[in-house]
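Dropping the structures in below, format is structure tokens.
Nothing in this text is a laboratory measurement; each read-out follows from the coordinates by a stated rule. Small disclaimer: the values here were computed from a predicted structure and weren't measured. Cβ atoms are built from the backbone, for glycine too; each structure is taken alone.
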Structure I
Amino acid sequence: MKLYHVLFVAILVLIINVFLIFVNNKSATANRAYDNAELFAIENNISVGRLNCTGDGNGNGYGTCTIVSSTNDKTHLECTSGFIDVKLWKATGCKEKSLIQFSE
């Protein structure tokens, strides 16, 4: 390969990397997680009093959300928030998160 081919590939990889960092910032992942938590509440007939979400802080592709129902029941969720998962693959949904800690 010639030097300009290597430089072109390196620049292309750098541009893609910067793009993915930009679209997967914490605010954007929090918004995508929020949308999925709203969908979870609708599908499970939860009357939402308050809904809070944080973005993907550890890079696992999930944001953390808490739904407080109108009867003050709390539901803790991990919701899909990765750009490629949500926008490209149309992944939606959340999984309930247990807050029970086991220790030995």
Structure II
Amino acid sequence: MIKRNNKATETRRIKNLQERCDSIEHECDILRSEKTALENELEVCRAKLSCVEKAESEFMKAIEQTKQIKAQYEKAYEDLKLIKSRYAAEVNKLIRQIEH
């Protein structure tokens, strides 16, 4: 009878261990699929980050170009004011000559 109890106990133990093993394998499969999903999401995030960095770089180049254009515009405006003042001086000079 002791052998039967030992055999039954051993069988139950094996059955319980097998159930635990199956449960752990199932959890492992779930974790693997979650890991794969997270790795895919990470790759998507890296791709998005790359796009953002590229857009940031292009934006910074556009800002620099805008600053250069603004500087050219300001120089052209100053040149225009100088030309206008010279033109006004010449016109005033001609008007004085005509008046005398």
Structure III
Amino acid sequence: MNKAVRTRQEKLKKKKRQEEIKRRFLERNIEAQRWCNNQGLIIYAASQAFNSNMVKLFVQKGVPFKPLNDKLYDQTDPQQVMEYIADIDERYELLYTKMKDKV
């Protein structure tokens, strides 16, 4: 019974995450992205290997850049493209709320 409850909770959590990805993909927080970009902070997806469909997210402010996380996304999979766009939007929103008060 406990395993069934956990599985149901996992399915619900996964479904909520999929809904959040879809919402962020369709309704990005443009204000947060614009504000961060005006501060010189850019988040983007890039491939580190020639001829690879796999991309990683990077954060850049000025010259230095660093990976946002260690997750790789497949550009040929529409679901993963939606996911990395949602992850970018989520990070912009987080940085916006964090940095807006400091500036």
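Laid out as a table, the results:
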| read-out | value |
| --- | --- |
| Structure responsible for -0.46, -0.77, with log10 I(q)/I(0) by the Debye sum over Cα atoms at q = 0.17, 0.25 Å⁻¹, for residues 44-83 alone calculated and labels I, II, III on offer | I |
| Which entry (I, II, III) yields the derived value 5.1 for distance in nm of label points 7 Å out along Cα→Cβ at positions 12 and 68 | I |
| Value 66, 38, 19, calculated as Cα extents along the principal axes in Å, assigned to which of I, II, III | I |
| Identity of the structure behind -19000 (criterion: helix-only ellipticity at 222 nm (-39500 (n - 2.57) for each DSSP H run of 4 or more, over all residues; to 500), calculated), options I, II, III | III |
